[in-house]
Structure I
Amino acid sequence: MSFYRKIETVLSETTGQPFNIEKRRPIGGGCVSAAECLSDPNRSYFLKTNRTEFLGNFEAETDSLDSLAATATIRIPKPIASGIADDRAYLLLEYIQPGSPNTRSWSEFGRQLAALHKTPQPYFGWHRDNAIGATLQSNPKSDDW
């Protein structure tokens, strides 16, 4: 079974709805992982791939996105699945269609970002280390910044 057939199976099983890739569109902008949009006539998903050693980064990214979404302050893409298929690590996310920014959307984004940063936390840092791109980020618990 090809890599993309395995991804179709993961998406179909995880979402409970059959998914057959009809279109794959590369998405630029990343410098660490390959990214593309996978679509059928009804749905689209965001797929990131990298070497198998990168799976831990994708798992930390999933945890990060879940934590950000839990604040209910800003729209975050929903993680769907991560794993290894055909010697590649992958991360599947909800695909959010890009919009055309305007004054109103930038203002709303600013309010949402401010609300996110006002979310109370018990300490500085985080419960696990993660990465920004390929750079590892240590997140020890701390009483001050």
Structure II
Amino acid sequence: MTVRICVIDDDQEILNFFKKISNEISQARFDLITSKISDLISHLESTQEVDLVIIDVNMPQNNGFDVAEYINIHYPFTSIIFMSYLPDYALDGYKYYPMDFMVKPVNLLRLKSTVSLVNNHKSRRKKRSVLAQMVKFIS
């Protein structure tokens, strides 16, 4: 199973990092790597198949927590990872139920581990959905 990922950050170095490592995580498919929240929202609305959004907490025009709140409301099965140069933001973000909070620069091994965790959650949700359909069919 593949984890479909979108990354949003205003830091071009971070975006370049994700472009560079996009082939190094076997379970991942990076669908969108952008600095624009509008691109993310458009992508979510058009595909509705995003498993993970990696969001910079502190961007000039938007707050990553606001984006997370929007995702939690409209796409509740989409997981979130926050990232920031400032670890102080970590506690503020937990009310949005992120899978992780990564301090920049992002550690590739930790990212792989979190993507694997998201993949496991996705797999369990899919199995539960199939079981629920079977029970409904039998009833």
Structure III
Amino acid sequence: MQDRVGAFLVFELSDEIMPIAKKQVDESNIVQYITSKSGVLTTPQGGAVTALLAQNDTKEINEDPDYQLTFWEGYADDKHRIKPEYFEAIYGPYKEKPLYGCISHVLQPKSRGEVTLRSSNPYDPPIIDPKYFSHPEDMKNVVA
């Protein structure tokens, strides 16, 4: 089993910047979209931008990328299946504040997880162990 690993960076935006939630219901933005099919309402997830990058310059253009960076504007919310105590510890200071975030994923991790049977009962869920960061290079690549 292989899954992507990564890191999440959050940058708090100035109160002077209109948050994406307000931009999406702002009358002038709605009119702009209806009349010209342009503006903030034409972008997904608050203007998400994705970059696919190689670790070094020796990769050919058609080879698989090593990293994926995704930038987005939004709010900290609890819709990410994070335990409430972890969410509060990490994102609590950013509640109700406009944010700009960057998620960095390592697309070619060396760590390999396992999926094994819990029992001979086919209705028992499997045991899933992703073994994130079990290979030391993965942690180095996340913070690179």
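Figure out for me which of the structures I, II, III the number 0.00 belongs to, where FRET efficiency 1/(1 + (r/R0)^6) of positions 37 and 117 (r between Cβ atoms, R0 = 25 Å, to 0.05) was derived from the coordinates.
Going label by label, the one that fits is III.
Using relative contact order in percent (Cα under 8 Å, 6 or more apart), single out the structure from I, II, III with the greatest value.
Top value of relative contact order in percent (Cα under 8 Å, 6 or more apart) goes to structure III.
Can you say which of I, II, III returns -15500 when helix-only ellipticity at 222 nm (-39500 (n - 2.57) for each DSSP H run of 4 or more, over all residues; to 500) is computed?
Only structure II yields this read-out.
Can you say which of I, II, III returns 20.2 when mean count of other Cβ atoms within 10 Å over residues 5-12 is computed?
II
Suppose you compute Rg and Dmax of the Cα atoms in Å for every structure in I, II, III: which one lands on 16.9, 51?
I
Out of I, II, III, which structure matches 18, 56, 26, 0 when P(r) over Cα pairs in 10 Å bins from 0, in percent, for residues 13-84 alone is calculated?
This figure was derived from II.
Every number in this text was worked out from the coordinates using simple rules, so none of it is lab data. What you see is a predicted model, and the numbers here were worked out from it, not measured in a lab. Cβ atoms are built from the backbone, for glycine too; each structure is taken alone.
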